[in-house]
1. Of structures I, II, which gives 24 when relative contact order in percent (Cα under 8 Å, 6 or more apart) is computed from the coordinates?
2. Which one of I, II has helix-only ellipticity at 222 nm (-39500 (n - 2.57) for each DSSP H run of 4 or more, over all residues; to 500), as calculated from the coordinates, equal to -1500?
3. Cα Rg over 2.2 N^0.38 Å computed as 0.96: which structure among I, II?
4. Distance in nm of label points 7 Å out along Cα→Cβ at positions 23 and 103 computed as 3.1: which structure among I, II?
5. Have a look at I, II and say which one yields 1.4 for distance in nm of label points 7 Å out along Cα→Cβ at positions 71 and 87, as calculated.
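None of the figures in this text is laboratory data; all of them are computed from the coordinates on show. Worth saying up front: this structure is predicted, and the values here are computed from it rather than measured. Cβ atoms are built from the backbone, for glycine too; each structure is taken alone.
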Structure I
Amino acid sequence: MILKNNTNKKIITRDLKIAESFIDNALGLLLKSNPRFMLFKTRYGIHTFFLKEDIDVIVLNHNNMVVKIKKSLKPNSIFFWNPKYTQVIELPKGKIDEFSISLKDSLAVSE
């Protein structure tokens, strides 16, 4: 899947995976076979238990607008947001800055 920032017209990745299986939702980036860019549908928060490196996190509203950003979430951490938002993207550390992703940006997921 392609993840694009419609606000600044930058393609963030062509290798986004939507976590649909129990295994993907439970293990996410811990699975070496998963790409480093993943979209999860959850409203309860995420954890970085057992990860070995920091990650960046983007929370989207129902219109795919960025409503919360967390740069460099450390391993063995928990990250919560307003539970009315159900989409979160995990990406490698530094990608939020590299692709100039900001609050209120509009992101798009496509094939």
Structure II
Amino acid sequence: MKVIYDDKCSICNKEIKYYKSLGIKNTVWIGIHKDKNKLDFSEVSKENYLKKMHVVDDNNDLKIGVDAFIVLWQKHGYFKYLALVVRMFPIKQLATLAYNIFAKVRYDRLYKSNK
């Protein structure tokens, strides 16, 4: 599994640091800025990578946003239960809505205010 995250975002870094501390096996952590040579920007633009978390799962399928978190959570003992709950309708729809709002605000604050 590959977890692709915005390593210039302090919130993202704290969360990824926590996930790393859990010892989730067979995971490659890719910071968009420091590990950009590990990414293929012809498939997904840098801007899209920056907007939401991406995960490439064990089947080489790309998951984005809440779906990416679900894949990550399924890899850890306690979080796999959270993944089961979040996958249920309407919880997934609410989680997706909340995450999309958060992701847009986070991206706009980090990148649109600097332009």
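1. Structure of origin is II.
2. The read-out was computed on structure I.
3. I
4. Going label by label, the one that fits is II.
5. II
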